[in-house]
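*Asks:* The structures considered in this document are given below.
A short reminder: the numbers here are calculations on the coordinates, not readings from a lab. Because the structure is predicted, anything quoted here is derived from the model rather than measured. Cβ atoms are built from the backbone, for glycine too; each structure is taken alone.
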Structure 1
Amino acid sequence: MRKSFRVKKEQDFQAVFNQHNSVANRAFVLYKLDKPGQKHFRVGISVGKKIAHTAVLRNQVKRYIRQSLLELRSDLPAEVDFLIIARQPATSLDMAETKKNLIHLLKLGKMI
């Protein structure tokens with residue numbers, strides 16, 4: 001996923017958090033912020049050290065999330081910034097289960 005599709009700056013992360021528009025399932029939490037006039041969606045991904053103690057595992061979870069979103073890109077709305085925060089059960093999921101959980105989460109958030 002290109003860098004233009006990512007929420008990178010701390011102030012952008014905080015803007016989405018401060019909106020307090022969130023939904024969650026067992027493995028992930030989704031925060032979203034509508035941004036009218038934006039060309040495409042932007043996503044921020046966070047996997048904390050308390051969730052996955054090694055960098056290898058944190059990066060694996062982030063890769064699975066990015067790949068799942070890349071496959072779902074055509075279904076996602078363009079005018080939104082959203083954050084995906086991993087919870088503890090996300091570390092034990094494989095690629096197919098990660099995608100299934102993300103689809104469930106995005107349906108809860110009314111993004112698909």
Structure 2
Amino acid sequence: MTTAALGAGGVPPMPDRTPKALRAAISQHAPKLLVDFDRHWRRDIADAYDLAPVPAFMARWWGEYALARNPRLEAQVHRLEDGADQEPDYDRAKAMIEEAGRLRRDAAKAEPGQ
């Protein structure tokens with residue numbers, strides 16, 4: 001991924017859907033994820049003789065980056081998750097976790113360039 005202009009709200013666009021482009025985007029816009037991304041890559045993908053794990057790897061990190069590139073959305077998701085952890089009412093905690101999950105899934109639906 002080349003240095004791309006920030007999109008609406010200062011959120012960088014999603015990269016091409018390749019491991020190399022995703023790693024470059026993480027490096028540039030969400031460097032806090034880079035160590036875990038690289039560790040996961042080395043552990044599960046780099047020396048693999050079977051490419052079957054690549055789609056799952058990409059799905060996970062696509063979603064992680066989609067969330068991390070938007071600090072407001074990421075903060076909202078973490079507030080919901082942390083709030084659910086402290087919430088004594090089961091139904092309210094469940095609703096908070098479900099909302100956090102919905103936000104994560106929606107973020108992960110972003111397409112390249114969005």
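*Asks:* Work out distance in nm of label points 7 Å out along Cα→Cβ at positions 68 and 100 for each of structures 1, 2, then name the structure with the largest result.
*Replies:* Result for distance in nm of label points 7 Å out along Cα→Cβ at positions 68 and 100 over 1, 2: largest is 2.
*Asks:* Continuing with the same structure: Looking at structures 1, 2, which one was helix-only ellipticity at 222 nm (-39500 (n - 2.57) for each DSSP H run of 4 or more, over all residues; to 500) calculated from, given that it came out as -11500?
*Replies:* This figure was derived from 1.
*Asks:* From which structure (1, 2) was semi-axes √(5λ) of the Cα gyration tensor in Å calculated, if the value obtained is 21, 15, 13?
*Replies:* 1
*Asks:* Next question, about the same structure. Can you say which of 1, 2 returns 30 when relative contact order in percent (Cα under 8 Å, 6 or more apart) is computed?
*Replies:* Structure 2 accounts for this read-out.
*Asks:* Which structure, out of 1, 2, was FRET efficiency 1/(1 + (r/R0)^6) of positions 52 and 84 (r between Cβ atoms, R0 = 41 Å, to 0.05) derived from, given a value of 0.75?
*Replies:* Only structure 2 yields this read-out.
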